[in-house]
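Once you scroll down, you'll see the structures, which are given as structure tokens.
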Structure 1
Amino acid sequence: MLAQVLKRAARVWADRGKPGRETSPAVPEEVGAGVPSGDEKDAEAVFVSLLRQNPESPEALHGLGRLQGMRGELAPAGRNLAEAVRLKPDFAEAWIDLGNVHLMSENPEEAESAYRRALAVDETSALAWCNLGICQQRRSQLTQASESFRRALDLNPRFGLALRHWVGIQAKLDWPDGAAELLEHWADTAPDDAEAQAAVGFMYLTHRFRPDLAIAHFDRAVALGMNHAELHGNHGIALQDLGRIDEALASYDKALQLEPENRAVRFHRSLAKLLVHDFEEGWTGYELRLLGEEYPRRNFRFPRWDGTDLSGKTILVYAEQGLGDEIMFASCLPDLIARSGHCMIECHERLAPMFRRSFPTAAVHGGSQHDEPGRLSHLPPIDCCIPVGSLPLHFRRRLEDFPQHAGYLKADEARVSYWRRSLAALGPGLKIGISWRGGTRQTRQSYRSMPLETLVPLLEVPGAHFVSLQYGECRDEIARLGAVHGSVLHHFPAAIADYDETAALLGALDLVISVCTAAVHLGGALGRPVWVMAPLGPEWRYGTTGEGTMPWYPTCRVFRQTAPFAWDEVVLRVRNELIAYRDEN
């Protein structure tokens with residue numbers, strides 16, 4: 001009877017290992033849903049009765065301690081479980097439960113010690129390895145935690161909680177060598193395990209940037225009965241990456257039916273809305289970015305501007321996100337400056353000279369988004385503030401709100417003249433800037449970039465000289481291009497290192513052809529002709545349909561993929577258009 005009561009008592013901890021309690025310790029896998037409160041009371045009565053008969057029964061102490069832990073009575077639970085393992089040092093399950101109580105009591109060192117005692121008794125306990133991993137993860141020991149979760153999965157490839165934690169750590173560690181292959185191996189051994197299929201889909205989505213393959217695994221997980229908000233949210237992201245926006249929105253809505261307040265899903269849904277130019281709803285959801293873990297906290301003492309009258313008031317606009325974002329959102333600054341008594345602009349220090357030139361009535365302060373707000377304390381009194389990425393919420397709520405501008409940023413005219421003379425020395429013909437790689441690994445660099453060699457058909461167009469606008473080290477690529485293909489790509493590193501000089505160079509070029517990079521935003525903000533080569537599922541800034549202009553930049557034209565990574569046909573279309581453009585000019 002005691003064994004049955006212990007098993008029933010174990011069930012009441014089952015929810016601690018279910019989705020939504022990802023930082024809680026796991027419980028034995030044979031347990032199911034929670035038992036009715038009457039069963040819990042019956043179990044407690046049995047344990048109390050047994051302890052009256054035998055105060056030193058390890059099993060009864062363990063059962064009572066487990067029930068107390070479930071109820072949050074951590075102090076008595078810890079005492080009873082500690083007594084159980086004192087009386088029976090090889091009681092592995094009691095050691096695990098004692099570790100769980102320590103972990104819930106925010107004593108990770110004691111918890112780790114208890115889990116290791118359990119493993120000393122039974123090193124084949126997947127449960128102990130998993131909970132040890134959770135403990136190590138809480139202590140930011142990610143490498144050790146990864147190994148513990150791996151041990152748990154080696155023992156039980158279907159251990160869903162261990163798998164979710166292990167995959168999350170691999171993503172944080174940028175998928176060390178062999179991790180993706182190991183995950184695929186586990187999934188192959190359990191083709192009917194929904195957790196494994198969802199995990200492989202997540203890896204394809206975030207590591208290998210293959211949304212098509214991710215969708216296949218997400219679909220398999222759904223077919224196997226998985227119905228988690230996170231799964232439907234990731235499914236939506238993969239569909240969005242393939243330009244299947246209606247289906248993506250349907251997946252996001254499924255996720256939100258399960259978890260209406262899921263911030264990540266609501267945010268990605270807002271990006272889908274922005275992609276299809278539903279700005280009214282899109283900008284509202286876009287505000288959720290401010291709550292993200294990766295978003296730097298700026299504790300300004302000024303209130304957030306809510307769109308009210310700014311006559312006679314001073315507003316601070318502060319920087320966020322990347323250089324391209326700062327440039328793009330700066331298109332709203334003329335609107336804000338016109339409405340405010342005085343405008344102060346914080347921007348990246350590389351943009352400060354150009355912003356001062358472009359917005360002469362504003363006070364521009366260059367710096368870093370990670371600077372302490374106190375560094376602005378010397379400024380005149382400020383009435384309110386707003387992050388630059390929130391300006392469209394007030395000024396770009398409809399497609400008609402985007403101005404048909406000829407450029408709102410200004411390059412240094414003297415340097416533009418210098419670069420015109422320098423480029424003229426290359427000989428007659430169009431002078432065209434080229435960029436083939438954009439972003440970082442975290443911003444899908446491989447998905448939105450192409451090898452330089454892919455541009456060879458474009459670089460062979462006669463009557464044009466091509467200039468590299470590529471940021472970062474690229475001299476070896478350019479040298480190899482010339483050696484293998486005989487293509488000439490001019491490179492001026494000094495012009496790329498200094499962003500104000502980059503603006504002057506762009507001002508002297510006849511055309512910019514680029515993948516999705518900051519060069520697109522700089523060229524468009526300067527009012528220069530820009531052709532963007534966009535992936536099938538681009539960032540929300542580039543829209544999803546047609547080869548027309550971008551709302552942000554009337555002089556930008558978008559050339560889109562028709563299949564993932566299918567750059568060759570995009571380059572061929574650009575080549576044909578360039579020949580026509582050359583003949584017209």
Structure 2
Amino acid sequence: MLPGEERVIDKDIIYICPFNAAVKGKVFITNYRLYFKNTDSEMPVTLDVPLGVISRVEKMGGASSRGENSYGLEITCKDMRNLRFALKQEGHSRRDIFEIIFKYAFPLSHGMVSCAFTKVCVLFFCSGCQGVPNSEWRITFINKNYELCDTYPTILVVPYKATDEDLKRVATFRSRCRIPVLSWFHKENHAVITRCSQPLVGMSGKRNKDDERYLDLIREANGTTKLTIYDARPNVNAVANKATGGGYEGDDAYQNAELVFLDIHNIHVMRESLKKLKDIVYPNVEESHWLSSLESTHWLEHIKLVLSGAIQVADKVSSGSSVVVHCSDGWDRTAQLTSLSMLMLDSYYRTLRGFQVLLEKEWIGFGHKFASRIGHGDKNHADQDRSPIFVQFIDCVWQMTKQFPTAFEFNERLLVVILDHLYSCRFGTFLYNCESARESNTVSLWSSVNSDTSLYINPFYTPESSRVLYPVASMRHLELWVTYYIRWNPRIQHQSPVEQRYKELLVLRDQYLKKLEELQLSDSTPSSTHLTNSSTPNAATPNQHITHLQTPF
């Protein structure tokens with residue numbers, strides 16, 4: 001067990017396995033996980049489910065239930081699994097287990113904290129853009145007490161000519177006071193990626209001269225004639241937001257800007273899409289209608305639109321034009337677009353440490369609502385705020401690693417581990433909605449990852465510092481991430497990762513090289529000189545053997 005983990009209850013139980021017959025065993029519930037182990041067969045059957053992964057727990061059957069294994073519990077998980085357990089009706093076993101799971105899986109509904117372990121210092125990354133501050137951009141501490149915007153980080157980078165008083169006035173015209181601030185700076189052409197929320201235009205078409213001037217300062221910082229504003233939403237949604245006081249930048253008010261809508265749908269559409277995907281991959285995969293079923297989920301179509309939007313952002317910045325990226329509140333689709341475009345533009349973020357920095361900065365620091373989107377510790381499984389926005393982003397990253405297998409220092413295992421702990425609540429990294437909500441420091445996922453980086457290194461990685469990656473955002477080139485979405489189905493025979501085989505070959509190579517070096521040393525001793533000199537002219541030397549062995553790897 002983990003430090004701080006304590007056993008709460010254990011009971012005899014039957015696991016209703018969707019792939020085999022019912023399995024008798026014992027369930028152990030701690031303040032962190034549900035663990036099941038079989039007791040009635042030679043083949044081991046185990047389940048290890050962090051309680052934070054549980055989305056819903058329901059009782060099945062009643063006192064009058066007479067069918068075999070019809071009385072028990074059904075558990076719906078956030079990681080594509082559904083689990084069913086049967087219990088005996090006598091002895092209140094079901095009630096005891098139900099109450100314990102409900103208490104520890106949904107601690108917020110019981111006035112408890114959602115992380116059960118020792119609090120230590122969080123691993124904090126501060127990644128200032130290279131080349132900043134300069135004559136065009138400055139660092140401001142106006143938000144040091146979260147007074148300007150409570151969902152932004154304390155340190156912001158803004159146009160050099162914009163005063164702190166300007167920032168306050170601009171904040172009044174942006175949703176949630178999320179003003180345009182710097183995310184990434186191109187060292188060579190000085191184009192930038194900035195992020196914000198929608199302007200508060202409303203039905204009356206309100207204008208704000210300070211906001212208009214502020215966006216012009218972003219444009220002037222690198223001398224481009226036009227600033228491109230990428231609105232992640234479909235046009236019709238942006239227009240509809242005017243009814244609730246939001247909207248978009250009109251041509252009349254922002255004459256030096258070009259507005260582009262990226263047609264990425266909202267959190268509700270994404271939630272329903274992933275739900276449909278779960279229905280077709282667990283517990284059974286229907287072979288005869290697989291392609292049509294997958295198409296009906298629209299999941300890969302959404303992946304395509306997000307990737308396509310990020311490609312447009314990266315291409316515009318690479319060509320020397322600055323951009324502003326926003327959606328409605330600037331913490332969902334905006335984070336997807338800025339972080340993916342930065343992965344395409346900047347090789348640093350494609351390293352193991354750089355990717356951690358990217359998530360800390362663009363997702364955690366800038367206030368993606370992890371607690372609300374995942375529903376940490378909350379029993380309300382039907383909450384309309386829940387949505388797989390971060391899962392979708394990680395899927396996009398995986399698509400890029402498939403198309404550029406040598407461009408990323410980290411491997412697929414890291415992406416799966418990140419998503420596992422997105423739900424587990426073992427670490428504080430993804431527990432909160434924003435930086436200001438962190439009342440105390442918690443254990444960081446990165447401290448665990450960095451304790452053994454060899455597990456997450458891609459052996460094919462070849463650093464290319466200046467290369468911009470442009471993935472193909474086409475349905476013909478996108479794939480369902482089977483390793484993640486269908487990993488719980490034992491009927492799907494997963495292939496061993498090619499990276500693992502490659503690592504094994506590298507180890508074998510090193511062993512051969514070591515033996516050859518030993519032979520070379522022994523050949524250099526006086527006793528072997530005569531044998532070496534009398535060898536045939538065509539005999540290969542140890543060095544030639546080494547060269548030959550190195551070639552295939």
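Just so it is clear, none of the values below were taken in a lab; they were calculated from the coordinates. Please read these numbers as outputs of a predicted model, since none were measured by experiment. Cβ atoms are built from the backbone, for glycine too; each structure is taken alone.
General remarks:
- Computed -15500 for helix-only ellipticity at 222 nm (-39500 (n - 2.57) for each DSSP H run of 4 or more, over all residues; to 500) - originating structure among 1, 2: 1
- For Rg and Dmax of the Cα atoms in Å computed as 29.6, 102, the structure of 1, 2 it came from: 1
- Winner on FRET efficiency 1/(1 + (r/R0)^6) of positions 77 and 165 (r between Cβ atoms, R0 = 35 Å, to 0.05) once structures 1, 2 are ranked, highest first: 1
- When relative contact order in percent (Cα under 8 Å, 6 or more apart) is computed for each of 1, 2, the one that comes out at 8 is 1.
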